[in-house]
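Taken together, the values in this text are just the output of simple stated rules run on the coordinates, not laboratory data. Predicted model only: the values in this text are computed from it and were never measured. Cβ atoms are built from the backbone, for glycine too; each structure is taken alone.
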Structure 1
Amino acid sequence: MVAPAAPRVICLGEALVDRLGPPGGDPATAPPEQRDDRLGGAPANVACGLARLGTPVAFAGRLGSDAYGDAFRELLVARGVQLSALQRDPDRPTRIVLVRRDAAGERSFGGFAGDRGLGFADQALEAEALQAALPPLLAGARWLQIGSIPLASPASAEALGEAVRLARSHGVAVALDVNWRPTFWDAAAAADAGPSPQALAAMGPLLEQAALLKLAAEEAQWLFGSRDPALVAAGLPQRPAVVITDGGAPVAWSVGARSGSMPAYAVQVVDSTGAGDAFLAGLLHRLCDEPELLGAAPAAAMGFASACGALVCLGAGGIDPQPDRAAVEAFLARMA
């Protein structure tokens, strides 16, 4: 097998299993034949999406030494993702996230399965190991892509902070997808709960280091009191590029002095898991190919990214339905 090319994007964070329940049912109590276990986790989804689109990418995270961890490693290798920064945990399992789906395919996260008393492998991401593994990858990279979930656990929060420090010291831009998931911070939290004061305090320094900030509309409201990307950007000292997605509603963005929006593509949704991750993979793919798009023609990059998100909704899980570049371009041609 040919060795993966030097990565242009490093995706860091959780790789986990999305246990999808039957539409309208509970994945915690549904019989095995009605459950659908899918490999996922936002950074892992983005890494797989980038690889499918043809962008050289690395994944940095921590998996259990279990069957799910082995399956994940096989998938990432098959996609061509660089894994020199992948860690394996001998004691903690790969996390299983329970995902409810309504009749329209929209999903919500409601707890975990598999904990043997020590927590999950992704919570134990080691900063010291990243200090050795990341610098060679950062040497030729354009982006470090991260989310906020590692902040919910002390060890992974330390590792995330060290990764951001290393990226900035190597001149690599940080792309932050907030990806707020309350149950990662408090297992008893309602699926639609907003960030606690503790979570807000933890996220603050991260928000101020992102060159590209992607938020869901409700996340923008919680964190900045506005769903206007220009106001979100103005509320941060570095004035990042800001993209706000809202399910089937229009995607809006602010890049420097340019702001805009475009309608989401209407498709028959089977499962929306991973749609936002596919969007971000599509956006980073275009920005690696044509960095000037972000400042000069953001609508072109957003349209490509939106097509990636729409196509993922046509299948189950966040990884299997991810399109390659030809599929995205064919979809855009049909929509023109």
Structure 2
Amino acid sequence: MPDPQTDPAAIAAFLSGTVAQGWVQVPMQGDASTRAYWRLLGPGGQSAILMQAAENAAMATYRAIAAHLRGLGLCPPAIQAEDTTKGLYLIEDLGGDTFATWLEDAPADAQPLYAAALDAMLRVQSAPPPPGLTPLVPTRAAGMIAPLFDHYAPGTDVRQSARIIGVLQDALGRHAARADTLALRDFHAENLIWRPARQGTDRVGLLDFQDAVLAPPEYDLISLLRDARREVTAEVRIATIDRHSALTGRPVAATLAACAVLGVQRNLRILGIFARLAREQGKTRYLALMPRVWLHVVEELEHPALAELAPLVALSVPPPDLAIRRWGSA
């Protein structure tokens, strides 16, 4: 696939004849994937997003999930033009204010923003999911922490890593075995666009859902509340969990247990992914996020549902400062 970052002609040819032809191109910071983004700015204040991404199963999922979300009255970006052979997509710009950027300037707005995010999440969870998605059953979910041992703690004895995966699988089986709810999977403040001039769930733009799966209903909830990139206060976290529990009819104790187990699963995996990005791809900005992710793991391991797992993690998974020092000899 041609790389438009080094082949401006590919972009120009793709945009020729579209509404965005000749618009100013402003590079946007990428995410943890191999995708690249540009914001395109028109002479009259119009805007759109140019995305470079391989045409693969994830893009097929993106289209299917976007259509499903629009059918629920939610707000994913529409694909306005595409060239799948070059991996170029012209996408609707839902706005420039992510939850993260908005809350940097207006931290007092956290409660209404997270309440609006929960409303959008519950709209997703109240509808039957689209077909063909992979269920995040306990065996699969536990196995997904393998990057932790491959990249973050590569010296871990294989028997010990297998023990940690097995104990986590058991905890998931007891507290988060249900895998029948659509989870957008990266449901957090940098993937939510705040549009305060609109009403209801139309205020929340939804991004980055090409990795969607079937999962327990608490999966996206803990993704929102244990955010690697920004701190969510205990007050907001507790209020959001209580409201999710009340509106779904699930006991608070069960919701908290599922959140703890899924939070540990997510964040042990994230430590491994961030280590891989830093060590193998030179994306060292992810190192600065590791202490928060580690703290999330430590806090969730205090839940009684993880009493058997906690000492195993403490023995085998070092905190980020020690893990980084060990990488030089790994």
| message | Starting from the value 17.3: which structure in 1, 2 was mean projected area of the Cα convex hull in nm² calculated from? | response | 2
| Structure responsible for 0.40, with FRET efficiency 1/(1 + (r/R0)^6) of positions 251 and 291 (r between Cβ atoms, R0 = 30 Å, to 0.05) calculated and labels 1, 2 on offer | 2
| Given structures 1, 2, which gives the highest value for mean count of other Cβ atoms within 10 Å over residues 59-66? | 1
| Once distance in nm of label points 7 Å out along Cα→Cβ at positions 75 and 187 is calculated for every structure in 1, 2, which label goes with the largest value? | 1
| task | Using the calculated result 0.85 for FRET efficiency 1/(1 + (r/R0)^6) of positions 99 and 259 (r between Cβ atoms, R0 = 25 Å, to 0.05), pick out the matching structure from 1, 2. | result | 2
| query | From which structure (1, 2) was helix-only ellipticity at 222 nm (-39500 (n - 2.57) for each DSSP H run of 4 or more, over all residues; to 500) calculated, if the value obtained is -14500? | reply | 2
| Comparison of 1, 2 by distance in nm of label points 7 Å out along Cα→Cβ at positions 155 and 267 - largest value held by | 1
| field | Label whose coordinates, when distance in nm of label points 7 Å out along Cα→Cβ at positions 11 and 219 is calculated, return 3.5 (choices 1, 2) | value | 2
